[in-house]
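Following this line, the structures themselves.
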Structure P
Amino acid sequence: MERYIEALLLTARWLLVPLYLALLVSVLAIYGLVARELYHVAETIMIIREAELVLAVLSVLDLVLVANLAVMVAVSSYETFVQRIQTSDVARPEWLGTMDAGNVKLKVSLAIVMISAINLLRGFLMDAPAERLPLMAGVHLVFLASTLTIAFVGRIQGK
């Protein structure tokens, strides 16, 4: 009975694969959003203000960060929890095989801080209501403090 339960538990890790594939499919949706943003810039290039262009670039940057995050989490989680990925040395990213759950948490936290900073800058550039900016800055500071805490705990655990 014990071996059966252990085998079942180990096999259950394959239930995670569709979730990782869903993350990768979400990257395709991000392509659509980036294309829409670039199309908007292209059709208004002659009349767009500098601040609007900066906001469009920030939106694309925000989406690229989310796409990077989705791919990194999907690949590193698959390798950590399901099975090692066997590739040739040429196709193997440098970080593959070095990301454990703690590293992934830190990378996700850093990406959230960067996305939060971009959104805070976007709010500032778009002249967000005065009462909204302190709230946005406070949320950003919470994300930053959480990331620093995760990094600190990871560093302590590493020693």
Structure Q
Amino acid sequence: MEDLTILDYEEGMLDEMMQLFYDTVHTVNARDYRKDQLNRWAPLDVDKKFWQQRLKRNVCKVAFINNIMVGFTELEDEHVETMYVHKDFQRRKVAANLIDELLQIASERKYSVLTTEASVTAKPFFEAFGFQVTRVKKKLFNGKDFTNFQMTKDLSLC
């Protein structure tokens, strides 16, 4: 694998992260969601103030390969809030490295579980890392309906 580095989020990364978020949702998730859903999920004009506050509050890790931002993830207490990998860097173990980073943090904090709400697209990834579906959810987000999966990983088994 290329030289992957994982760093803590810094404010100067926000614009690049928001572009990665938009591009990923509108390409990778396009096979599982309608265009109107994608536009609501990742609009062109994101609320940067909301994201800045959220990313400062949560643990946020950002992955780079050869100085190119290739992914990011957030942990809010025991909840994996986000996991996005650059559309051109899919299937290159970026998400695997990010989830390993979160599992290490969870272990250090002595969490007993990790939870997430996974998209249809992300569900197989989380299952591969031992997360199990605890509930299928129909969610209204920005006026559009989405199906996602509430998932849990029991860390006492690790």
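To which of P, Q does the computed value 1.4 (distance in nm of label points 7 Å out along Cα→Cβ at positions 48 and 64) belong? Can you show the working numbers first?
Numbers: P: 1.4; Q: 2.0.
It was calculated from structure P.
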Practice prompt. Give the label, chosen from P, Q, of the structure having the highest value of distance in nm of label points 7 Å out along Cα→Cβ at positions 104 and 120.
Written response: Q
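When helix-only ellipticity at 222 nm (-39500 (n - 2.57) for each DSSP H run of 4 or more, over all residues; to 500) is calculated, the result is -10000; to which of the structures P, Q does this value belong? It would help to have the intermediate numbers written out before the result.
Values: P: -26000; Q: -10000.
Label of the source structure: Q.
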Worksheet item: If you work out Rg/Rh (Cα atoms, Kirkwood Rh) for P, Q, which one comes out largest?
Response: P
Worksheet item: Can you say which of P, Q returns 11.5, 35 when Rg and Dmax of the Cα atoms in Å, for residues 72-135 alone is computed?
Response: Q
Discussion item. Among P, Q, considering only mean count of other Cβ atoms within 10 Å over residues 40-47, which has the greatest calculated value?
Written reply: Q
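Quick note: the coordinates plus some simple rules give every number you see, no bench work behind them. A quick note: this is a predicted structure, and the numbers were derived from the prediction, not measured. Cβ atoms are built from the backbone, for glycine too; each structure is taken alone.
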